[in-house]
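Just below sit the structures, each encoded as structure tokens.
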Structure P
Amino acid sequence: MPLDQLDLDLLNLLLEEPQAGMREYARVLGVARGTVQARLARLERAGVIADRAPAVNPAGLGFTVLAFVHLHLAQGQLDNVAAMLSRLPEVLEAHTTTGEGDLLCRVAARSNLHLEEIVQTLLALPGVTRTKTEISLNQRISYRILPLVQQLRTAQTRQPRGASAET
């Protein structure tokens, strides 16, 4: 979906000021509130806006250990294992990857002992042949999207009127 300058400006505002309301977004952008609502709905339908839930830090919930667990799977077990992983609350996300392992899971644990229990649970899943675990010592850069939106906004403003931001 090509994004125009208004889409990018709205995304930028959403990321910089997530608590501001529709009325404030409309005021800052100089458009009607209905325009903001319509744009947000279109961006959601297109999958550009994936979620409006608050970002909750697992450490704030008592899960102070963050680890990345590579899972090696038996042939043909990807979908089965992914379904089982989705039922484990400590598995925050899982990605099929190239390189080391078949699945990379981000896991939250209350302690190193709890992490060991989680890894043993993962190893016991049918289709998992082995794991490799890496514990995060410190997050240096949080998950972020704003710099990408800002880069697109800058590129959009440099283009002739009517051109899209696609490359």
Structure Q
Amino acid sequence: MLLIDLRGLPCPQPVLRVKKALEEGNNSLEVIIDNETALNNILRFASMKLKTIVNEGQGKTLFLSSRYLGKGDDELGELLMKSFLNTLLQTPILPETLVLMNTGVYLACDENCYQPLKNLEELGVNVLVCGTCLKYFDLESELKAGKVSNMFEILEYLLLRNVTTL
């Protein structure tokens, strides 16, 4: 993590220095500032940067049809899926949409997995959860992340977007 002390710098120097540090490949910054204007400018810049990151992934849909990543050992598959979701939060480009179907809907209900999905939603990722699947597994009241969707909406994303199935 790079520490940047921006105290005492006139506007727009604080935001320009943050921008430069990011362009130089620093992915994690700790910023020290001493005024509210600089704070607001940096927060607005960060917000725009996050929107750009999500926009670069526009048209990309990840289709999660299982609560496990890969085939074989379910315990390992569950561990890998949790790791995948948490790592996705750290990537520079986010998908436009995550589709959760079949046992993948458990991810939006499970205490150990829903938080990364909520964080992705906050970053602008559309998380669609199959309503039929929720009903089938009796999970309708357990939903903690994403929005209940239907086959028609899900098919639009699968047919009109660049889809990766996991």
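Any idea which of P, Q comes out highest on relative contact order in percent (Cα under 8 Å, 6 or more apart)? Walk me through the numbers before you get to the answer.
Numbers: P: 28; Q: 22.
When relative contact order in percent (Cα under 8 Å, 6 or more apart) is calculated for P, Q, structure P comes out on top.
Supply the structure label, taken from P, Q, corresponding to FRET efficiency 1/(1 + (r/R0)^6) of positions 23 and 143 (r between Cβ atoms, R0 = 25 Å, to 0.05) with the calculated value 0.30. The partial results should precede the final answer.
Working: P: 0.30; Q: 0.05.
Considering all the candidates, the number was obtained from P.
Using Cα Rg over 2.2 N^0.38 Å, single out the structure from P, Q with the greatest value.
Details: P: 1.34; Q: 1.24.
That would be structure P.
None of the figures in this text is laboratory data; all of them are computed from the coordinates on show. Quick caveat: nothing in here was measured; it's all calculated off a predicted structure. Cβ atoms are built from the backbone, for glycine too; each structure is taken alone.
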